[in-house]
1. Matching task: 37, 23, 4 is the computed value of semi-axes √(5λ) of the Cα gyration tensor in Å, for residues 306-345 alone. Pick the structure from 1, 2.
2. 1, 2: which one has mean count of other Cβ atoms within 10 Å over residues 146-153, as calculated, at 14.4?
3. Given a value of 177 for volume of the Cα convex hull per residue in Å³, calculated from one of 1, 2, which structure does it belong to?
4. Where is FRET efficiency 1/(1 + (r/R0)^6) of positions 354 and 370 (r between Cβ atoms, R0 = 30 Å, to 0.05) largest, in which of 1, 2?
5. Please state which of the structures 1, 2 yields 1.2 when distance in nm of label points 7 Å out along Cα→Cβ at positions 74 and 98 is computed from it.
6. Out of 1, 2, which structure matches -13000 when helix-only ellipticity at 222 nm (-39500 (n - 2.57) for each DSSP H run of 4 or more, over all residues; to 500) is calculated?
7. Comparing structures 1, 2 by relative contact order in percent (Cα under 8 Å, 6 or more apart), which one has the largest value?
Structure 1
Amino acid sequence: MKKYLFSLFVLMLGLSVFWFAGCSKQEQPQELSAGAGIGTAENPVKVSYIKKDVDPITDKEVTKELELLIEEGMASQGMYVDLEFLSAPTGAYATVVPIAFRTGQFTPDVIYFQGGDLPIAQEGLLIDLGPYVEKSQWVKGLLQDHNKAALANYPYLLWLAPPRIQIPVIREDHFQKLRSAPALMADPTVDNYYALFKELKDTGLVKWPVTTDGTILKLDAVFNHAFGVTSTIMKKGNAWVYYHVTDENKNKLDFYAKLFREGLLDNEYVTKAWDTMEQAFYEGTAGWVSGSAGAVIDVYDNKMFETQGVHLVVLPPAKGISHAYQSLDVSKEPRGFAINADSQVKDAAWAFLDFMASPQGRVLDKLGLEGTHYNLVDGKYVLTPAFSSWWARVHEGFNGLDTSNVVGEVMTKAGAASLEAASQYFSPDTNVVLPEDLIPLKDAMDKLYLEYSTDIIRGVRPISDFAEFVTKWNASGGAQISEYLATVLN
């Protein structure tokens, strides 16, 4: 841990020049005190907001009512806003939103990014949220350690959520039928995981024991540490390299290829998106998936109970050279809310994010709409069956929500267990935010890895082609980036 903290300290020093150089358009916030002075009842401040899956067209009734309730709640605290939820451009959100923002197709005040934000921040188009967080009434108190570290390294995205760690789950009825299940829970070695997958297949319980959504990242979250892939950037000899080119990763890919070859890994995984992956799980075609700890596992559990009448069992990470779920990268948040540097209403935009972290905002965000998702009875929030379909539109985490007055299950047992497991098997990552001139090189290297890893897993290439991949990786920028990593991490 000391080594990790030292590396993080050095990284922060190395990036300080980048932070200050990229802040030419980023104004400091005014003195904020509980959001006071934001608009008036007669002249509220208009604040626009965009987030994935929050659509005022397809989800009109919910978004309109939520807008009104947030406005009323903020007004009760002396902040008057006219909140407007915007629809995202057509296409993959993570791709089209950064493009639309950079080209001026739309300019929301509050933007949720799910990737593509780094070059935008480097161009000075997003504000430094650090001063706002420091002066906040509510957000600061809800930050967890990983949030604080990510904000310190990259102060442009706010994401009040538990660690985004992928947790594997299996249907409880399948789990109870498998003779290999107790051995796995007692000693989750790679061999015992293989035995579980093989029994799922051999007994005919599912067609594909394991499925994923087009990439192997959900598998990596469970198996990386077992094979010794313990961080994004690893020290090999005197050099810092990305895990992709290590022998540990080669051994892991060889294992995945074995799963694919024996029909244990969904042979259609490359063409699956998140929705078709989930559909295969709910319908019983696939037996094992991974999802983000907390909210996503909670949704999986609720939907599985709705469709199959069974709950889910949370599984541990595979055990081997190391024993943890995926190492958590705190070089930056991979997703979260940003505020437009050109916004004319920055303080009001922040006041909205801060209000949603307040006790009143947490009820709106986490419990849903009164009369639909809960009923207020004798001062208590009595959850209805419809609550299981509700999800937070702003801050995912449960921090700040007082559940003492809630009657009903705010989170399923599997959802809660996934959060406990994420904490129990936590491991910090070693990673850096690359300077802008190296990002195209890394993008090309990632595409090369996707090509070779996919071909090796599917049997299109033999595992011996891994050496060819390493050569191409280094020639494509790996060697150059390793030289840069040495200047930051050594």
Structure 2
Amino acid sequence: MDANFNPDKQHTLLCAINISGTGLHTGINVDMTLKPANAGFGFQFQRIDLPGKPIIKADCDLVIDTSRGTTLEVGDAKISTVEHILAALVGMGIDNCLIEVTGPEIPIIDGSSEPFVEIISEAGILEQEAAKAWYSIDTNISYYDDVKRVEMTVLPATDYKLTTLIDFNSPVLGTQHASLKSMLDFKSQIAPCRTFCFLHELEALLDNNLIKGGDINNAIVVVDRPVTKEEMNRLAKAFGREQVEVKSEGYLNNLELRFPNEPARHKLLDVIGDLALIGYPIKGHIIANRPGHSSNVEFAKKIKNYIKKNKHTKGIPIYDPTQPPVYSLQQIEKTLPHRYPFLLVDKIIELTDKQIVGIKNVTFNEYFFQGHFPGNPVMPGVLQVEALAQTGGILCINAMPEGQYDTYFIKIENCKFKQKVVPGDTMILKMELIEPIRRGICVMRGSIFVGNKLCTEGDLTAQLVKRN
């Protein structure tokens, strides 16, 4: 994902790409092919080795096991350890991809998402015509597991970002945290981070013949207790080395750490992969304290259910008053001819080629409240529409070649007033171009929100006229 990537469009791969490797737990060699898919397809796995080539959608409701990675199942078809490839797809901005596999488990490769990120980069990323429907989380959603001491919360935010904290009560790991403020940093900061396990977990897996992948040099091994010479010899044999030793930091010397907090970063990677099973791209700040696959999936289900119940709120802008505006009041005055008492936009918080979001703080000091329903102050609907028009004017003027323009109303249609706007409200003014600007004619859909409530909507048509 580069700086020119448009996060408001859907993306797929430019061409098919494949990678082969062994499943960590099954020991089965698997060929995996990532294929381009149409807009709205999402992520779907296909077991091409099974009769009928069944498809398994990446959906948290299809998870049947989280004991050693995340496993999905439809009918008799299963696919395991899906989290690392899903994290790579999300981290690289891919929305639609068919993942063909010839076995029951995604190849572990080196235990991170980096090999998958590399083949996605090799294939190339294609921007699709369809818009990406982000779901902005407008309230805190939390999940708790008192037994495992897990706490996961998503807070409203203007982007998708994550923070993870881990605490295994281990003198080696201690308490670690990791954060990702932008998916632009996923490739370099999160993708290379490999899975980890404690020595006692590794020995239990070896005892039960559960790590059949042959090469187990794909996990950071944390050694948090004294180890006998016999145990060291057994581990050396398992790792295919003449000898292994414990480093002073408490890690087995099968791998060099890529980051001091690589375990916490890998937990963040897992959270991204598991939350891809929500099925909707979200905007929110995920804070995960002691996360694991089981809690990640339960949290994904909780978010998915919330979105399904509140689908009507899709596209509601999130207003964070602490963020600097895209246009300040002074910049607005340079663009629009309006002045007090008729300038009805305080700032612009979002601006693309097709959409704009403005803010108007409504106070009891507005001049019109003296004469409009005295004793029961309600903002006049016509002035709400005017605030939308002024916001849309900035959108249209911004799309034009250099020069100064004025916008004039031509038509207002389908206007509805659904909720009162009163003193103390903050109006979020959203205007979207319905069709490209032709001959200076701008057709826009306008919406006014107070919080997550839709107050006013309508279709506005205006004409741009260049000033002499």
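Rule-based calculations on the coordinates, nothing more; no lab input. Since the model is a prediction, treat every value here as computed from it, not as a measurement. Cβ atoms are built from the backbone, for glycine too; each structure is taken alone.
1. For semi-axes √(5λ) of the Cα gyration tensor in Å, for residues 306-345 alone, the value 37, 23, 4 is produced by structure 1.
2. The read-out comes from structure 2.
3. 2
4. Once FRET efficiency 1/(1 + (r/R0)^6) of positions 354 and 370 (r between Cβ atoms, R0 = 30 Å, to 0.05) is worked out for each structure, 1 has the highest.
5. Traced to structure 2.
6. Among 1, 2, the structure yielding -13000 for helix-only ellipticity at 222 nm (-39500 (n - 2.57) for each DSSP H run of 4 or more, over all residues; to 500) is 1.
7. That would be structure 1.
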